[in-house]
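These notes open a run of structures that come right after.
No value in this document is a laboratory result; all are computed from the given coordinates. Values in this document were obtained by computation on a predicted structure and should not be read as measured data. Cβ atoms are built from the backbone, for glycine too; each structure is taken alone.
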Structure 1
Amino acid sequence: MANREHSDASRTPIVFGEVLFDRFPDGAEVLGGAPFNVAWHLQGFGAAPLFVSRIGADAQGARVRAAMEEWGLSTAALQTDSALPTGLVDVTLPAGEPRFEILADRAYDAIDAAALAAPADAALVCHGTLALRSEATRRALQQLCTMTGAPRFCDLNLRPPWDADDVLAWSVARAFWLKLNEAELERVCGAPCADRDACVDAARALCGARDLRTVLITRGGEGALAVTHDGGVYEAAAAPADEFVDSVGAGDAFTAVTILGVLRGWAPADSLRRAVAFAARICAQRGATAPDRALYASFVEDAAREERDG
């Protein structure tokens with residue numbers, strides 16, 4: 001799924017958007033936010049991303065910064081807001097599926113374009129749509145992309161009520177890679193995508209109408225699809241979780257691995273299969289991030305072995 005003929009492994013992936021705490025029914029707070037989760041995983045894989053976000057000058061913001069520093073994730077682009085608090089989401093789990101109440105007016109809504117600094121060697125800019133509920137943050141993302149000239153990897157990750165049509169259209173129109181689920185694909189295309197063939201047709205139409213390199217579609221228990229601009233269709237069956245706990249962050253794990261595939265120049269089928277498998281591993285734990293270096297090391301080693309053995 002790379003946008004070049006060779007690997008981008010030496011270049012910096014930039015991840016832009018919200019960082020927040022998911023607060024579970026038992027009162028536990030787990031550090032997350034879709035872009036943060038993606039950056040966390042990329043750091044675990046050794047890809048050294050630059051994470052661009054904003055935290056409050058509060059205890060939770062201090063916890064974000066400390067966690068990033070301990071994990072080795074750069075804080076060079078982590079801004080601090082003196083007025084707005086760090087992001088917070090209340091999570092419920094009816095039938096094991098996460099539901100989110102996303103609190104408004106948070107520090108990540110005020111990412112400051114004037115404070116941005118970006119590497120000259122950016123491989124791509126990954127973003128979602130939640131932080132784009134703010135006009136200020138949309139300006140910051142646009143400036144970041146202009147500064148770097150890097151293509152965009154958009155993981156829609158729509159979260160009502162913060163899923164305005166104009167933000168959706170703006171994000172899709174500028175994407176080079178687009179990752180979404182079946183419901184989001186239906187929203188983008190305005191037509192049902194209830195089965196595999198309908199998803200493929202919709203993705204092909206999107207590629208034809210936009211400057212999209214790849215459309216990635218996650219389908220829950222049906223696995224995932226990748227449809228490329230040249231008509232290629234790749235599929236991966238769902239991988240079972242050893243011990244299912246919750247699916248919070250599974251899509252972010254999938255996104256991180258597909259970005260790693262872009263950076264490493266993996267074949268589309270390999271990227272898709274590995275992304276589905278890593279997402280299943282995340283479903284076996286509470287929350288979306290894991291400070292478990294062995295988890296990432298074993299994944300990277302397995303992928304390297306597969307590439308070596310061909």
Structure 2
Amino acid sequence: MATLRLTHDRRELEVLTDLKKHFPEFAGYPLSWSKVPDGQDPPDFLAKAPLGTVGLELIEWLDGKQMGPAKGRESHREAIRRVLSESWNVEYQPKNFSLAVVMPDWNLRIARSGEPQLRQEFFRCAEGVDRTWLTNPDRTGDVHYETDLDPYPMMRAHFHGILFIGGEQHGFCWIDVEEDGGAYDPAATVLTLEQALDKKLTLYSTPEKQEHLRTHGLAELALLVHGGINAYRYNTPGGPLSLERIAERGSAYYATHPQRHIFNRVWFFDSLNSADDLNALIGYPPGYGRVRWLAQLWPQFDVDPRSSVG
């Protein structure tokens with residue numbers, strides 16, 4: 001089922017609602033935030049506080065340059081799963097391996113007219129690998145990587161190979177597609193945070209933006225950098241850097257920025273829901289992978305003690 005795409009304003013409202021639910025006094029006391037109408041922002045939200053009117057500006061912890069290609073691969077991956085996995089249980093069922101992972105050529109999409117042939121070739125290849133599993137000299141332990149796709153012209157055009165993993169069938173679909181991975185630089189997540197901070201600081205340091213902000217009569221202006229499912233799905237993983245380490249480095253960067261006094265306070269909020277249906281299937285406890293994590297980056301670094309990473 002297709003999901004509705006949220007507007008920018010709606011996404012920001014959901015982020016703030018989520019933040020208030022788990023960290024109701026993140027600003028030092030509970031505040032009732034109101035969305036600033038289009039054309040009157042920045043800031044994105046306003047609230048009345050004991051010290052006067054507080055403005056809150058939001059920006060996402062996300063590398064858009066990574067997101068575009070990653071979403072393209074995701075769409076490609078879903079198309080291959082549809083072609084190969086639809087009605088998988090009525091096709092040949094292997095006895096000697098439990099998983100087949102397709103390694104696609106990400107630069108070549110599958111034409112609709114070629115889908116039936118691709119599906120036929122895949123199951124014919126899988127059956128051949130299964131029937132010769134015990135005598136295959138190219139198999140290494142429980143793993144066989146099939147790269148000789150010459151007998152299968154449609155697969156040869158679209159796949160680099162297929163990785164077969166030995167084991168008994170588990171009742172679920174045994175066909176999958178290579179996920180993003182390989183070598184990556186976790187420092188890219190720090191750079192993404194620094195770029196988000198720099199973007200807002202540079203933008204709001206201009207005389208025009210400063211004059212606009214003064215019209216709101218702000219006693220305080222705060223910045224919230226927020227991350228979530230988009231960063232998780234479409235950007236470089238942060239590991240082995242922890243959220244605390246990433247935030248610490250972002251805080252240090254902010255403290256040396258020439259426009260650092262634009263914002264009175266800066267927070268970094270990461271929110272990710274657990275996939276409990278998947279957790280149940282693979283034996284993880286409910287809540288595994290859930291993240292609600294908040295740190296103040298400026299004027300001093302501090303991790304909220306209610307922060308949790310499942």
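Comparing structures 1, 2 by distance in nm of label points 7 Å out along Cα→Cβ at positions 100 and 300, which one has the largest value?
Details: 1: 2.7; 2: 6.1.
Max of distance in nm of label points 7 Å out along Cα→Cβ at positions 100 and 300: 2.
Once distance in nm of label points 7 Å out along Cα→Cβ at positions 156 and 244 is calculated for every structure in 1, 2, which label goes with the largest value?
Values: 1: 2.4; 2: 5.5.
Top value of distance in nm of label points 7 Å out along Cα→Cβ at positions 156 and 244 goes to structure 2.
Suppose you compute distance in nm of label points 7 Å out along Cα→Cβ at positions 76 and 116 for every structure in 1, 2: which one lands on 1.6?
Numbers: 1: 1.6; 2: 2.6.
Matching structure: 1.
Given that Rg and Dmax of the Cα atoms in Å, derived from a single structure, equals 17.9, 54, which label among 1, 2 identifies that structure? Display every interim value, and only then the final one.
Details: 1: 17.9, 54; 2: 24.8, 78.
Answer for the origin of the read-out: 1.
Comparing mean count of other Cβ atoms within 10 Å over residues 12-19 across 1, 2, which structure shows the greatest value?
1
Given 0.25 as the derived value for FRET efficiency 1/(1 + (r/R0)^6) of positions 132 and 292 (r between Cβ atoms, R0 = 41 Å, to 0.05), which of the supplied structures 1, 2 does it correspond to? The partial results should precede the final answer.
Working: 1: 0.85; 2: 0.25.
Derived from the structure labelled 2.
Quick one: FRET efficiency 1/(1 + (r/R0)^6) of positions 36 and 108 (r between Cβ atoms, R0 = 35 Å, to 0.05) came out at 0.15 when computed from one of 1, 2, so which one is it? Please report the intermediate quantities before stating the final value.
On the way: 1: 1.00; 2: 0.15.
Only structure 2 yields this read-out.
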